[in-house]
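Structures incoming, each one as structure tokens.
Just so you know, all these numbers are worked out from the coordinates, no wet-lab data involved. All values reported here derive from a predicted model rather than from experimental measurement. Cβ atoms are built from the backbone, for glycine too; each structure is taken alone.
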Structure 1
Amino acid sequence: MVRRWIGSWPVYRQFTGGDPLGRGAAARSAGTEAITPRVSTADAVVKSVCPYCAVGCGQDVYVEDGRVTQIEGDPDSPVSRGRLCPKGSASLQLTTGDARERYVLYRRPHGTEWERLDLGTAMEMIADRVVAARRDGWQWEQDGRRVRRTLGFASLGGATLDNEENYLIKKLFTALGAVQIENQARI
């Protein structure tokens, strides 16, 4: 009886078996063998980047039936090597959390209440305002020099935009005539 108990003791298995560091079979028990990973039922794993800061840690996003079920650090990422900070570890809440807004909210000028808008209406409002700001703020010349620009709007890219995205944003805003174009790209 005592011999069987000692044989099942993890420290005994660690030093008498082929796992002296205790990272393999010595650390396993009947309880750990019965556990299945929570990502084992995922249909797909999508590579992504954490949206919280400029570090750009890699994430594996597990999707099941079209829904995000888990987000973990990407071990293939040269930036984070599978690790995530507390905010990155909690980024599943961005997609599934109760506090996530799932509608476009708009507050009219001098208004006190938010109202829901459909995405098409919100995009039309943005496009109309860009066109109006470009039209109203357009400068052909300044101090006798041809400038062909607008100071009516600007662009500030986010920290997780990569070089290719920033290149396209720069091209778009330059074509619109904007001169204040900046980004926080660090990756």
Structure 2
Amino acid sequence: MKLAKPRIPPLPENQWNDEQKPLYAAAKKGATEISNAVVFNVMGTLGNHWEAAKKFNVWAFHVMGSSSTLSPREREILILRIGWLCQAEYEWGQHVVFGRAVGLTDEEIARIKQGADAPGWSEHDALLIRAADELHKDAFISDATWNGLAKRYNTHQLMDVVFTVGQYNMVSMALNSFGVQLDEGVKGF
């Protein structure tokens, strides 16, 4: 973790507003094998700026939800790679769990840290990792990577690659800067 304690701690339950109470109560009931957390620390932290969090969640649900045109496995490869590049330990830990749930193996997850040139990637998976690397470095996907992805992806999928990496680059910045701590039961790097 970049910070040993939060700069912005999760909003305590006794400070939840009337809009937050039903949402967070539902999250408390949903504590599962994904995390032992009652309310994920990221949710509690964003609760400190509720008007922004409500708007943020609309976009976040597109990227993580069923309206994204990427498969869950492909989405998690992108999220894990940008989380690794940003050294966002909270993001990495949560999405290792999510990645396993959608079929990524421990070997693939470890290989994400090594990058697109690590042995064992399919051509397509390597292109996804390369796209995340290029967006992180240059805020631009090269023609070679774009054209490679376009052999398999339609316009919406190409856009969702950029949207996913961009979303989780911003999330990584927030997690690192706010000092969001790992949820109970979730391992970091």
Out of 1, 2, which has the highest value for FRET efficiency 1/(1 + (r/R0)^6) of positions 110 and 166 (r between Cβ atoms, R0 = 41 Å, to 0.05)? 2
Of the structures 1, 2, the one that 13 was derived from, the read-out being relative contact order in percent (Cα under 8 Å, 6 or more apart): 1
For helix-only ellipticity at 222 nm (-39500 (n - 2.57) for each DSSP H run of 4 or more, over all residues; to 500), the calculated result is -8500, so let me know which of 1, 2 that is. 1
Identify the structure, out of 1, 2, from whose coordinates mean projected area of the Cα convex hull in nm² was calculated to give 10.7. 2
Given a computed value of 2.9 for distance in nm of label points 7 Å out along Cα→Cβ at positions 86 and 102, which structure among 1, 2 does it belong to? 1
The value 4, 20, 26, 23, 18, 9, 1 for P(r) over Cα pairs in 5 Å bins from 0, in percent, for residues 94-149 alone was derived from one model only; which of 1, 2 is it? 2
Among 1, 2, structure where mean count of other Cβ atoms within 10 Å over residues 158-165 as derived comes to 20.2: 2
